[in-house]
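Throughout, read-outs are computed from the coordinates displayed, never taken from laboratory work. Predicted model, so just to flag it, every value in this text is computed and none were measured. Cβ atoms are built from the backbone, for glycine too; each structure is taken alone.
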Structure 1
Amino acid sequence: MNRRRTAASLALFALLLPLPLAAAGTAAAATPTAASTASDTRAVLPELPRPTGKFAVGQQTLHLVDRSRTDPWAGSGPRELMVTMRYPAQRGTGGPVRPWLTPEEARLLLADRKLDKAVAVESLVGAKAYARSDARPVAGRYPLIVLSPGFTVPRATLTSLAEELASRGYVVAAVDHAYETSGTAFPGGRVLTCLACEKANSEAGRKQVADNRARDVSFLLDRITGRHPAWHNSGLIDQSRIAMAGHSIGGSAAVAAMATDPRIRAGIDMDGGLFSPVPASGLGGRPFMLLGAKDSLPGGTGTGEDSWDSNWKRLDGWKRWITVDGSNHFTFTDWPTMSDQLGLPPLSPLPGARSLDLTRRYVGAFFDQHLKGKPQPLLDGPDPDAPEVRFHTP
């Protein structure tokens, strides 16, 4: 969720913003149906930018079930997560790249944004990414980064960032939180839709989303780093170097997770209102970066008392507040580059390819500095190769 939505910015990217919370899908499970292309569309297959790191990227999917918790949105059953693990892999190994979304996930996402008459389902299913299924990992111990997506949108929207980080020597866990997207496929033919959309349409409700996601992330860390890990490649993870980044409300969840889980050493909020605020005592000196759209500036009203302004001074470690000219709420996801290729109205003046380049560059630099101990001058101030990027000191 954006921190500041002026009338102008709403008009600019309304096509891809979530519908009003009360209007989003509410079924606990939807039976998959045969996906079909609208008669007035043709399948254009977007291509995400190729990862730039030295490693190929492997990919595996986990279904995790927390039987100690009742799902907060369904009010019954255990809490479930779908997780895509990406990791440094040996070139030439592994199977075909998995679809960006399943047909039913794509259909629900397009319908949710009223794009079902403009974009073919096959365009989202067939979007080209680069991770190879079950590719053999490159032996080693790598930092772990957890990625949490924006409210109502799937983890697939952070695919390019996840692949880039894995290619640079990270293990990346991208999470779909049950009942918080337009549609997420779970085992057994289930597609869970957005029950949370009816219940999180207030400041308190959005805080509940962030806090629940923090518990999800702690459970995820337990399951992939514990004594009996759910992921058979868990030996790749260096448990002393764990971090989290999130887009929109996923960024607020990064704060909430760091506030309760000391295993998370660093965090990034990509244009998310801090509905779960930074504790008054801070984050124990751990580094945090605010990376926002052009209207995420000091002095704004934000989203109530939990704006970036009021939280900035509580961040008690290394910190940066960075904005990108010509950007908007979805700049830090796959949406802009896919939108450009699909022929949709531009989301912002910043081209999609440039959006992803800047996102990957600054997010990668943050984690290289704070998880790998490699100083990054890029984070010290303005760079002539990135004139759109501005550093703020409220």
Structure 2
Amino acid sequence: MVMTQRIAVLGATGSIGDSTLAILAAHPQNYEVYALSGYQRLDKLLALCQQFTPKRVAVPTSAVDEFAQRLRSVGLNTDVVGGQSGLIELAKDSQVDTVVAAIVGAAGLPSTLAAARAGKRILLANKEALVMAGQVMIKAVKTHHATLLPLDSEHNAIFQCLPAAIQQDNTQIHDQSYGVRKLWLTASGGPFLRKSFTQMQQAGVAEAVKHPNWSMGQKISVDSATMMNKGLELIEACHLFDLNESKIKVVIHPQSIIHSMVEYNDGSFLAQLGSPDMKTPIAHALSYPKRIDSGSQPLDLFALSALEFIEPDLQKFACLGLARQAMQAGTQATTVLNAANEIAVAAFLAEQVRLTDIAAINEQVLNEVQVPLLDANSDIDDILAIDSLARSYTETLIAKMV
């Protein structure tokens, strides 16, 4: 007998939501869409509610009454909740088995942490939950016997290439009998890999968000262009796999066929390959430890050209070096870096600063803003206070520039 898994998709209107819901729709005997959330694209959210008929939905607090009325007008009696408190409510709902944490940015942190504390199965696409609150998140997962499965293609690839014992308990990665030497995160290099720093400096928004391999939202596309995305993934990997940043390497692989690798002491490299389609890691995490059809295009090995591997240029992609620097300094620094970057990317998308200004802004804020140290006893309120301080500092800095 197949047990139906009840899913809450937080961030349902984004690209991860699209891929997740496509898989859920293809396997109705295995999954029930119990709850959805959306923030800006409420017309799309309404259409998803009509398609999947979730029991509950979360929208911005200001939109609750109007959205509830729109649902009733199309014959749906869905429970509507609002704001962060609504997201937290959905994340810890006793009827929910699995939470897909796909809200972009720091806004996704409270609900992801709530899901961990409720002992849920969490499919994590929200990098910031670990970048800002890695220690707190991992501690909550272990204390409350939650399950944390990575959706990022790189982290999911590494997860698949690790022994089952390490998949079940990340501290086992230090057991020498498993022989893990290093983790290798692959990066596409984004749209500016073959271009000069000057060309990058002069790039507009349209050029920066045009990713060569992946279809993603604007913010993550800009992060890919600066390689901050890979820096955030480096920080995330340290927490997911309980490793020092020195044990995690980044290699540019423009074809995005090898999604990441694990290097072992005996000289073996285990790699996960696949077409650049997020449905593959999402399907893996949804069905883990079993496997289901993701609906993605199978990889045609005979059609592959040469696979390239390039060392990152840390002068052009300074954000990657900043992420290592922040990880070495501690969670307060990674929280500051993430906050500064979110504000700097928003300023670039608003055409207030240049693409290359993002790294300079991030570095200045990371070096100048004064925040308290965080430790194992720190909680989300301490983290959010640092996040708020860093955002305010960054906004002031940018206001002086424009």
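Which structure, out of 1, 2, was relative contact order in percent (Cα under 8 Å, 6 or more apart) calculated from, if the result is 14? Label of the source structure: 2. Source structure of the calculated read-out (helix-only ellipticity at 222 nm (-39500 (n - 2.57) for each DSSP H run of 4 or more, over all residues; to 500), -14000) within 1, 2: 2. Assign the value 16.1, 48, calculated as Rg and Dmax of the Cα atoms in Å, for residues 198-317 alone, to the correct structure from 1, 2. Considering all the candidates, the number was obtained from 2. For mean count of other Cβ atoms within 10 Å over residues 286-293, the highest value in the series 1, 2 is held by structure 1.
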